[in-house]
Structure P
Amino acid sequence: MANSQQPSQHFFESQRLRLSYWAWGDEDARPLILVHGGRDHARSWDGIAEAFAADHYVVAPDLRGHGDSDWSPGSEYTTAQYAIDLLTLVERFDRPVRVICHSFGGQVTFIAAGTYPERFDSIVAIEGRVPGLFEEPEPMTPDRFRTHVEQRRSLETRQVRRYPDLESAIQRVQEMNPRLSPEQARHIAVHAVREDGDELIWKFDNWSRPGVRRDEYTLSEMRGFIEAIACPVLYLMGSEAGVMRGMERWV
């Protein structure tokens with residue numbers, strides 16, 4: 001992935017965490033925020049950011065527990081926390097922002113935009129993930145909570161994936177998404193790993209995985225957030241995505 005413009009890295013504080021974001025373009029231009037999905041990072045947006053940087057100030061944050069942002073104390077990652085982080089970034093601008101979001105980033109954006117609709121000018125959601133939107137979550141029971149406890153405790157002994165070199169990490173990225181070109185896979189991998197001794201590990205916190213979070217919002221609650229969004233929303237979904245079928249009736 002050729003970089004015609006190298007972004008600058010910045011940091012901001014939210015809920016006592018130091019969070020990273022990358023920026024392209026003129027700070028005085030219309031703000032456009034790019035929100036990545038789970039187990040991803042801000043630099044996955046480079047190609048999109050460069051395409052909009054001529055007439056936007058493009059900002060791509062690393063969500064907490066991802067990229068170069070701090071990990072959450074106590075290993076707690078809730079949708080509410082992510083949404084507050086996004087709103088903290090949005091409030092840095094003196095006018096409503098445009099947002100392009102992907103997957104879990106869609107859930108975060110919908111919650112934020114439904115809470116403060118006046119701060120959002122438009123949203124493009126690429127396969128935006130909104131758990132619980134079409135089915136009421138089952139009530140918490142001792143058995144369900146036991147499963148939740150076991151999921152979380154299993155992470156205490158889970159070994160992180162380690163790679164002897166960058167090429168091994170690139171190979172893993174390509175295995176996870178065969179549609180990526182070798183150049184794209186390399187770009188994603190370069191910004192997704194960090195050194196740990198003589199090996200490389202992923203930057204994201206294993207505890208941020210959706211499987212160890214319990215979605216806090218019911219169907220009726222999520223419907224309220226979606227319906228409170230006041231700006232135009234474009235929802236995009238690939239024909240082979242298999243994610244959130246039926247979302248089009250809400251956006």
Structure Q
Amino acid sequence: MRFDHKSCKDHQILGRGKVSQANIHRQSHKLNKSLCRHKDKRVYSRSADKRFFLQPPDNRVHLGAKASQWKAYAHAKPSTFFKGGVDIQYWFFYPFNNSPDPRVAMGTFNHEGDWELVTVTLDAGLQFHSALYAAHNGGKRFYPYKGKRRIRFVDMTHAIVYSAAGSHASYPAAGTWPFDLKGTLKDHVYEGGPRWQTWKSVVNVGERSYPMNGQTFIQYGGRWGEVGSRALRAVGIEDTSGPMGPAFQKSWSR
């Protein structure tokens with residue numbers, strides 16, 4: 001874990017092998033007044049602060065963990081879409097966002113750390129209603145009975161989600177999907193990839209104020225990946241930097 005200073009070098013907070021669920025939200029760091037002298041106020045990693053960031057030791061981490069270690073992180077809340085219903089969010093973590101579209105790869109969208117999301121909406125009777133598949137522009141809601149690319153299921157109980165190559169955006173079917181609002185960039189989704197039965201490795205993370213099942217990582221308010229281009233961040237473009245964790249994203253409560 002490191003801390004990004006505007007006018008001096010990054011500072012190490014936790015060294016290699018010292019980062020854990022139990023401690024990433026318990027760190028603090030003093031800001032610098034001048035000449036990198038850290039004598040200003042102290043800030044904390046449990047608050048939303050993009051200057052704290054987790055940096056992998058090398059690029060081998062980008063390959064990800066073994067399939068046996070994959071987990072889906074669940075968060076349930078009252079539905080913001082169906083009155084009286086329930087939204088169940090399923091969050092997935094990828095170690096690197098690597099777009100296969102060269103126009104994107106040379107642009108502003110590749111970064112370490114990638115949190116993706118699918119929200120299943122249940123109606124007031126707790127029956128499946130629809131699902132929001134998160135993508136680059138907020139995503140799109142799909143239904144089991146509408147459109148050529150409607151939601152399909154495994155055993156009539158588990159909605160099928162396809163992860164786009166490199167970008168990891170979520171879609172209900174294989175094929176080519178528009179990446180941007182104008183449709184000039186494309187996400188590519190293929191059949192034949194690894195199959196992950198997420199319901200066998202779901203962990204309920206609870207709430208930021210009350211983590212469950214030991215998932216205290218949701219209280220960490222920094223970035224999940226290295227800080228990217230300072231020039232791009234200065235004009236509001238964050239896409240070369242690691243994202244915030246689930247509980248610090250707008251989608252958490254939407």
Structure R
Amino acid sequence: MNRKVKAILATVTSAVMLLSIQLAPVCAAPNIDYHIWKLQQPDNTTISSSQLVSGYSSPYFYIASDGNQAFMDPQTGTPTSGSSHPRSELREITTSGANAAWSMTGTNTMTNTAKVTLQGGGTSGNTTIGQVFDSTGGFPLCEFEYEATPNSNGGNFRILYEESSGNGTYTYLSNVVPLNTQFTYKLSLSGGVLTVYVNGQSVFSKNPNLSGDQFYFKTGNYDQTATAGSNSTTPYTIVELNSVSVVHQ
């Protein structure tokens with residue numbers, strides 16, 4: 001093969017490689033199946049499953065430098081209907097695109113590996129990072145919340161539990177997980193029992209009297225000190241998800 005042919009082949013190869021790089025989509029987080037989620041953003045936009053699968057990104061939802069999926073909630077934004085706080089949060093759907101709604105019988109679990117890298121709100125700051133939501137009653141059965149400043153039990157988590165809208169109670173956990181520290185949590189509503197796990201340990205359990213209701217999971221960053229206002233893109237609270245696993249059996 002003469003030099004001229006080699007030079008042409010080298011040029012063609014370089015061009016193909018460059019084109020491949022230019023055409024490559026922004027990668028979605030590899031450990032999250034976006035076929036069963038849609039995204040609610042703090043500017044009142046909803047991003048479809050197909051967009052997420054294709055590598056959608058925004059100031060509120062992007063791949064962090066460590067490869068995790070980042071959810072950013074600003075201090076002010078546009079809340080969804082029925083809420084006082086803007087959010088960057090995934091809402092469970094079915095593979096056909098319908099809103100997920102399942103009963104508390106059988107096995108229903110969501111297991112996530114996460115970390116919080118920025119917490120707004122000062123010493124009173126807290127954000128909801130996982131929910132079991134009652135779609136029949138229109139309220140969260142369980143909100144799993146992170147608080148950077150240790151609570152009265154010395155831990156960094158609290159759980160809001162309610163069986164009717166507006167009648168919730170908080171349980172403050174003693175599990176210590178500082179900012180920028182990865183942890184795993186699981187929300188389970190299986191066989192009629194709600195159980196919350198942190199790093200493999202059962203930390204909370206209830207038997208809700210809601211056998212006729214339907215439920216779904218949510219996860220991401222729903223800051224409880226963020227308020228309605230102009231749609232900011234300045235980071236206030238950031239939650240990263242390394243993996244999300246949902247099981248229904």
Thinking of P, Q, R, which structure, once P(r) over Cα pairs in 10 Å bins from 0, in percent, for residues 68-171 alone is computed, gives back 12, 41, 38, 9, 0? R
Taking -3500 as the value of helix-only ellipticity at 222 nm (-39500 (n - 2.57) for each DSSP H run of 4 or more, over all residues; to 500) derived from one of the structures shown (P, Q, R), identify that structure. R
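Where a number appears in this text, it was derived from the coordinates with a stated rule and is not lab data. Model, not experiment: these values are computed from the prediction.
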